[in-house]
1. Taking 18.6 as the value of mean count of other Cβ atoms within 10 Å over residues 56-63 derived from one of the structures shown (P, Q), identify that structure.
2. A value of -14500 was derived for helix-only ellipticity at 222 nm (-39500 (n - 2.57) for each DSSP H run of 4 or more, over all residues; to 500); which structure in P, Q was it taken from?
3. If Cα extents along the principal axes in Å is computed to be 45, 42, 30, which of P, Q is the source?
4. Who wins on relative contact order in percent (Cα under 8 Å, 6 or more apart) among P, Q, i.e. which is largest?
5. Hey, mean count of other Cβ atoms within 10 Å over residues 96-103 derived from one of P, Q reads 14.0; which structure?
6. Of the structures labelled P, Q, one was used to calculate FRET efficiency 1/(1 + (r/R0)^6) of positions 32 and 160 (r between Cβ atoms, R0 = 30 Å, to 0.05), giving 0.05. Name it.
Structure P
Amino acid sequence: MSGVEASVAYAEDFVPEDDVLRNARRRGAEVGAPPVLPGGGSALRFLAASIGARSVVEIGTGCGISGIWLLRGMRPDGTLTSVDVEPEHQRLAREAYAEAGFAGSRVRLIAGRALDVLPRLADGVYDLVFCDAVKQEYPDYLTEAMRLLRPGGIVAFDNALWHNRVADPAQRDQDTVAIRELGKLVRDDDRLVPVMIPLGDGLLAAVKTR
């Protein structure tokens, strides 16, 4: 392992997962719901804690790992609204939240396609929007997030490096192109202050200034 690889591995495992997260990861693997990696999860917890997040929207419930990281960073009275098209994934996530000790009232699970559900959520009242669902819909999720977020809120996208494909201009599959387009939209929007965090599979985050 090179020095760079060792540093990346050290950063990824700097905040280790506990048994609750490892159990959720195992259940997610069994149903084909790949979760955020530990480094990305710890970054989500940090972002939620840094702004005292009380109202968070998650696009892509998965097996509950990202939701647990978010809840652990949010205020104790905070509520996570999580959207996923797969009811079975949400059942496993609810199991993970309970195992992590979070009351059912802390999480609102909505089953459905994100772009059908998000327009029903209120404008300008959310502190953080985390996106980890259909990659080709990422630019559309950004549009919805800008409406949902309050000034000072944060939008974040997992898989922003997409298995090292985004940085390679020769990669032109639809998912990679959509994520690359998202990066340009976030970087060029003067309402956003962006950062690319090279943890996990890449976490693109930005603060909405107005």
Structure Q
Amino acid sequence: MAIPIHYPSPGGATPHEQLLNCCRDKVAVSAEEEVMIRATFKERHFARNEHILRVGEICPFSVYIVRGVMRDYTTDADGVEQTTRLAFDDYFSGDMHSLSNGVASVYSIQCLEETVGLTIDKAGYDWLFAQVPAFTNVFHYVRNRSFNVALQLMAERSSKSAEQRYLGLLRENPQIFQRVPLKIIASWMGIQPETLSRIRKNITL
């Protein structure tokens, strides 16, 4: 499960410079476009366990995560949470369907660490889409990457054992185990926490 886990740009880059580096890695961005991107994204800080969105609310903004971890999750009728997505540094979080269409979200988004983010609301998105073609290309890249990661997760759940998926995650993204509680990792993997604990114990024996 190759989920994107990155870390802030070296050299003490500011949050906005880190965002621009993320854009430059994918498309060419002119100096004029960079000025407009800087002006549209607003820096915000979120506390550990803080929610930026709860099910039933309209998503107020999307977030570029400078430093931190966020998770998307649903809650069933019995109150059981199912983590559907994890987003780390140098990536985006938010419910774009809710934000773009002004409809209630079907999931919640929670910060798992103290998080520094750059937020952009619907008006900001609409303006950048109209004025900055480079940003539109970045948006489509990020959306497609998220879609492909979700498809990969679904495929691995049906084609690989829980132990195989754990070993793959440990090999590709070992940092996740220092940053995300095991019960949330288990939920994201689609297994019970007890199963994940047993797998980890058996592998270390």
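Rule-based calculations on the coordinates, nothing more; no lab input. Keep in mind that what you see is a predicted model, and the values were worked out from it rather than measured. Cβ atoms are built from the backbone, for glycine too; each structure is taken alone.
1. Derived from Q, not from the others.
2. Working: P: -12500; Q: -14500.
Source structure: Q.
3. Clearly, the read-out refers to P.
4. On the way: P: 19; Q: 27.
Comparing P, Q by relative contact order in percent (Cα under 8 Å, 6 or more apart), the maximum is at Q.
5. Numbers: P: 16.8; Q: 14.0.
Only one of P, Q returns 14.0 for mean count of other Cβ atoms within 10 Å over residues 96-103, namely Q.
6. On the way: P: 0.90; Q: 0.05.
Checking each candidate, the match is Q.
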